[in-house]
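Asks: Given below, in the form of structure tokens, are the structures.
Every number here is computed from the coordinates shown, using simple stated rules; none is lab data. Small disclaimer: the values here were computed from a predicted structure and weren't measured. Cβ atoms are built from the backbone, for glycine too; each structure is taken alone.
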Structure I
Amino acid sequence: MKVILIGLGLLVAPLAAQAPKTLSPNDQRARDIFEQLININTTGSSGSTTVAAQAMAKRLTDAGFPPADVQVVGLAGSKNFNLVARHRGTGIQKPILFLAHLDVVEARREDWSMDPFTFVEKDGFFYGRGTLDIKDGAAILVAAFARLKQEGYRPNRDLILALTTGEEGGSDYNGVEWLLANRRDLVDAAYAINMDSGDPAIINGKRTLRSVQASEKVYVTFKLEVHNPGGHSSLPTKDNAIYRLAAALDRLSVFQFPAQLNEITRTYFERMSALQPGALSADMAAVARATPDTAAVRRLSDASPFYNAQLRTTCVATQLIGGHAENALPQMARAMVNCRMLPGTPAADVQRALQGVVNDTAVAITVVSPAIPSPPSPLTPEVMGAIERVTKRLWNVPVVPVMETGATDGLYFRNAGIPVYGVSGVFVDINDIRAHGRDERIGVRDYYDGAEYIYQLTKELSSTRR
């Protein structure tokens, strides 16, 4: 699930439509692959990622990959399989994994101005379900691998391509979890490049920065529940399950976890400070210090939900239910509280904090969705240096590490000891983000430029530097 939050928070005019251009053979191949993927329905309800995986496998074998190095694998009996392909290198270094998912969220024809499963190029944009999340990334990776194979490129390590299923939750299993548990030999790598995050950003119609997602918050949901004997509503008592729960949620609504920074968030605020005006720039620089300025932390937290989420663990009530009849005292009241924890924060610590805030033994707090740890990926010179060199060469914009407040399949690899770096190639206008929405789209020129970026980054990461 692609969550694009750069955090500049500026209101800008939509980016002007991009003019078409005569396509090079490489761009034409990238376009053809993209169109083919968009036209294949890969939703959980009525689609199949297996069809898409098989189509992409044929693209690779047609480009010269041996069939043994292109595998369509998955859970037996499922309609949703994964594609894993390997471009073999010298083996001097451990492989690099390149990751994208094939499944997309549901899209109803009546909600769109066009058929969501028919690829459309119009007014400088590509339209279709998955154009942004994330069949653009899958198509770009297939195009890059085909191009490298046909050029006879021999990297200093194996390059692995994994196009997976189940990331959007609509499949009968998660492809990344299945691969790690059952075929880790196919995807084991020194690190992964994940196309499902780290989008370069367009702001005020200008290509402004290249983000690199190097960590994710950890998802955990708690249930807050109160039980009472109940009774007739004509005889109310002071001890009411709904009131007890409401009072607890009111205390939670004004609570903030303490601010904490890690390598990624500190670097984010440090580099973003150079892109911001006046007081906002000064506050970001002050927060990025070894000892953050508490007043600056408070101002940034108040200024933007995104900045607040970068600075601390957050918990928020998301669902509420109570009572069983309009003329009866409630015997039960329940709320779901979703928390996004900073990497490295134990879920037990968050639960204890919630119990302290609620401060009522009548409110039971239990875990609904257990946390899956997702440690930050180190900002190593090998990876960040390559990203910065290609970014400077092609775009000359700053590289900014980010911590994602949502989640991607990268968390499973990080939890398995494989660092993950979210690096999409396609610039996205932060005020025109249509992932999961109506008339999803990306810019035509942005797509072709993104394909070239990922091709060059792949070579930069896998060429022996003298």
Structure II
Amino acid sequence: MGGARTALYNWLFARKNNGVFVLRIEDTDQQRHNEEAVAAILEGMKWLGMDWDEGPFYQTDRLETYKKYCDRLVTEGKAYYCYCSAEELAAQRKEAEAKKQAPKYSGKCRGLSKEQIETFEKEGRNRVVRLKTPQEGITTVKDLIRDDVKFENGLLDDFVIAKSDGFPTYNFAVVVDDHLMEITHVIRGDDHLSNTPRQVLLYQAFGFEIPKFAHIPMILGTDKARLSKRHGATSVIDYREMGFLPEAMVNYLARLGWGHGDKEIFSRQELFEFFEIEDVNKTSAVFDVEKLTWMNATYIRQMAAEKLLEHCDKALEDAYPSYKLQKNAPKGRERILKIIKCLQERMKTLNDAVPLADFFFLDRIKYDDQSVEKHLKEAGVKEILTKLAKALEPVGPFTKENIEPVFRNLATEMGLKAGKIIHPARVALTGRSDSPPMFDTVELIGKETSLKRLNAVILIL
């Protein structure tokens, strides 16, 4: 979810400024690399509609390029080979801890002579490449959200830029890529802020122009801890499967740390128009699935019925064998569109369509026990439903305009409030005490099915 929001802010920034949005897969850490995760990133971005202009570029396809730039720093004396073993590095860390100092590389190999290097090479020792960082002074990261963030160079140590297997480290590869891909702005999570001074030192070592940075605060769960799987779904693809619309997800992610006045619902064009990276909050945003659900329901209500049916069609067809038959019947699509319009106000996610529509497509409906107890077991209900069935039988055409007067007139005739007719009829016809507007529902269920259900309930009362 955090990665999706970061990508979204980059995309909005690029679109607003007529820029180029570059998609780069940073996969040089082979231990953490996961092809399924990469596929999920690409799928998620496509689902959200975040089109990229260049890429995807895979860093593992660019290893020769990184080697060339790494060799350049060694040749210029700005980086050096380090032959310290894992055991030696562990001992250095332990010594620093004993002295209550921040653990960092001691610089043991920084001043190796040519003879020492030749000896280590003959011994076949593994080596890494480290950048010679300044021992004193301050490195300042100019951040569009946080202003200037200062880091003491003495705390940064001579960090590794190329590992013993020849792969570049993240900090090194992104600097080379940013330069070659002409990246002007880097917008990313603030968990990367501690990496940025090292990258700034690399830009300076190469003499590259430093891009502008914007570090976005993390997304938190409702318990104010960093959002993780224990808070529920954390992938946008998971939310797609849960019935959320990409438009709603984009809108919600944009609002998760950014805003424009009191406005909540934004079209994509409005996001392009209003988004300013400097307006992103400095404090972490809390992911609230209830607000996301509210926003999703808003988008569903605003959607054209034809478009909503496209989203729900396959699920309804898979769930109800009669749906396909009805859809292909004369005027069947017209009826189904009316059903979708009826359900639209009650849907919070696309997945709500199937359970909400059951009584329109099932021959035998399920009855909710609480609804039956509350509305069908009252005294006089059998008489009410009997008279209602009799009054509905001659109605034609069977439309809500002709159905409503039957209910109203029966209530007047029996000296009852309309609800005393509507509530038991709703349970008898739908199996539940809540449904779309009653007279629309009766029309869409149809005369034959309505009378059949009313009479079936009458028989058992």
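Asks: Kindly point out which one of I, II the value -15000 was derived from, the read-out being helix-only ellipticity at 222 nm (-39500 (n - 2.57) for each DSSP H run of 4 or more, over all residues; to 500). Numbers along the way, then the final one.
Replies: Numbers: I: -10500; II: -15000.
Source structure: II.
Asks: Another question, then. When distance in nm of label points 7 Å out along Cα→Cβ at positions 89 and 425 is compared over structures I, II, which one is greatest? Don't jump to the answer; show the numbers that get you there.
Replies: On the way: I: 1.6; II: 7.8.
Largest calculated value belongs to II.
Asks: For volume of the Cα convex hull per residue in Å³, find whichever of I, II sits highest and give me its label.
Replies: Working: I: 171; II: 209.
Between I, II, the highest calculated value is found for II.
Asks: Who wins on volume of the Cα convex hull per residue in Å³, for residues 137-280 alone among I, II, i.e. which is largest? Each step should come with its number before you reach the end.
Replies: On the way: I: 285; II: 176.
Answer by largest value of volume of the Cα convex hull per residue in Å³, for residues 137-280 alone: I.
Asks: I, II: which one has P(r) over Cα pairs in 10 Å bins from 0, in percent, for residues 65-200 alone, as calculated, at 11, 37, 33, 15, 3, 0? Display every interim value, and only then the final one.
Replies: Details: I: 11, 37, 33, 15, 3, 0; II: 11, 36, 36, 15, 2, 0.
It was calculated from structure I.
Asks: Can you say which of I, II returns 4.4 when distance in nm of label points 7 Å out along Cα→Cβ at positions 49 and 129 is computed? It would help to have the intermediate numbers written out before the result.
Replies: Numbers: I: 1.5; II: 4.4.
Label of the originating structure: II.
Asks: For which of the structures I, II does the calculation of distance in nm of label points 7 Å out along Cα→Cβ at positions 249 and 297 return 2.9?
Replies: Working: I: 2.9; II: 2.1.
It traces back to I.
Asks: Follow-up. The value 25 for relative contact order in percent (Cα under 8 Å, 6 or more apart) was derived from one model only; which of I, II is it?
Replies: Numbers: I: 25; II: 12.
Matching structure: I.
Asks: If we compute distance in nm of label points 7 Å out along Cα→Cβ at positions 25 and 225 for structures I, II, which one ends up with the highest value? Walk me through the numbers on the way to the answer.
Replies: Numbers: I: 6.4; II: 3.2.
Going through I, II one by one, distance in nm of label points 7 Å out along Cα→Cβ at positions 25 and 225 peaks for structure I.
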